[in-house]
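Multiple structures are listed underneath, in structure tokens.
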Structure I
């Protein structure tokens, strides 16, 4: 399968190159970057030296027609839509990693991101969380890969919402490594600002990831779900650690809470339900497409705590996008993705 990556010089694009270059059913035919056009990929990223002879090129959707069967779009939110629309109009399958096509509610999108650049294609992509939408992904030509924070929230809570086991009001405390902000030169992401420091950000109001979480959670629950979301920045490069606090709709023992997760994900290759007493850690998923989850029912307070950890650049972005591609094209879902986490 001939595949291209547009916006390939950002962190998610670079991660896609790393994964696709080892994928046995993919030929990587193009990588675009406006800033690095004309520069060999391996010159810009020495980690890929000896693995590819590709040269970055400027994005021209028309130039990809006939060369690429499927394109991964790693362009910024709001900027992705026009290019994705042109690719789809050319008949090229697309997995978009921006937020531009994740939502079904245009008002929610514009409130979070501003005017949409391709309204005619809005709402037409399959939401690319395989564990929830596998059947819809099979044979699809247009997929919107989920955000890293929403993935870390939806995977642990989905079985409980679907079964009506928790009330439709959730509190989420999530922490991300700095790569989640992209290759950003903002002073807030300087080493001297981030190292040995943890802080919440964008607290209050409606964080732009919340509409995506609430829309998908509402579909699972069959009714409106409200989420209070507090993100934090960690002094790490990769990883998301998420805690979801919920109130059960009835008695829920610790054993039953964990059993709900275990039953839901027993056959899922990339969601690992941890043994009783174990909690997810960033080190255990770094560099992999795994999401580790755990459920803890506090019988004293009546609270349910759902925990998850994942690599924001892999299961939270590029790895999940490749997982979607595999399903779209009828390949074994794990192809190119079964790699052990990087430890230490």
Structure II
């Protein structure tokens, strides 16, 4: 297996092909970040006597600019791995390398792939990508509405021409109509695909899991490959991190916050509801409080428990059962 690190930017792809893993010998190539650029890259790797099915491409999962390249490589028969930028950065620091250039970053990605052997990426289905795009658009509209409401509040507190206020009110009205429209598209989309519809029904059988939690969690699960609840909670940044060493370092544990912050915010509100209305989460929450844990710590555990319940429901393909034995 040959490893090629690809540092992605909007306009170009800096690539480093490891020709000798033992001695870290490599060859470099820069192509444009388009499907044509990927075709040129594969022509180049073939000239290096590397077949497509012998190649493992390592890309960082940053933004959206890597998606087209990853899909094109996968369609061409290349094994693709999309890795966490923070892990690659720590790997680079561990090697004592402080220089940061596009060429060096691609080299480090190739070495990371050869040594760590990251998981192979499986492209999400089209309906999963569409759901994710619709949810992102709804969130963007919601943020725009909040910004316009903030502007309206300032206008009402100052001596501002009425035409300005009228413009802001018109903008808010328009954005709210767009939010309703997007929400309808989300509902129509999930109900028109049986796999999404069935999963939504299973998730919403869990007390405290409503449409917002289920839709966002469904988009994440269907756009990634998680083979355990622990990996899902780790992706969402809900894993506790401890800082203790000898007698000099002793800090309180905290969640990693490595995943999407919006999903954690949604889960936080859902966990508050779950501590009152979900038997499994409530029992865990009260048990931790009795042990002297802070409310914040217990609530973080409630968030993890809620995610674990969601994962278990989807894996077992059975609705939530209140009397189901819990090991937590």
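None of the figures in this text is laboratory data; all of them are computed from the coordinates on show. In this text, all values refer to a predicted model and were calculated from it rather than measured experimentally. Cβ atoms are built from the backbone, for glycine too; each structure is taken alone.
Brief remarks on what is shown
- For -0.65, -0.78, -1.02 (log10 I(q)/I(0) by the Debye sum over Cα atoms at q = 0.09, 0.10, 0.12 Å⁻¹, calculated) the corresponding structure among I, II: II
- Here mean count of other Cβ atoms within 10 Å over residues 124-131 is compared for structures I, II. The highest value is that of I.
- For the set I, II, ranking by Cα Rg over 2.2 N^0.38 Å, for residues 92-275 alone places II highest.
- Winner on mean count of other Cβ atoms within 10 Å over residues 156-163 once structures I, II are ranked, highest first: I
- Per FRET efficiency 1/(1 + (r/R0)^6) of positions 100 and 292 (r between Cβ atoms, R0 = 30 Å, to 0.05), the highest-valued of structures I, II: I
- Label whose coordinates, when helix-only ellipticity at 222 nm (-39500 (n - 2.57) for each DSSP H run of 4 or more, over all residues; to 500) is calculated, return -8000 (choices I, II): I
- Top of I, II by distance in nm of label points 7 Å out along Cα→Cβ at positions 140 and 308, largest first: II
- A value of 17 for relative contact order in percent (Cα under 8 Å, 6 or more apart), calculated from one of I, II, originates in structure I.
- For distance in nm of label points 7 Å out along Cα→Cβ at positions 172 and 204 computed as 2.9, the structure of I, II it came from: II
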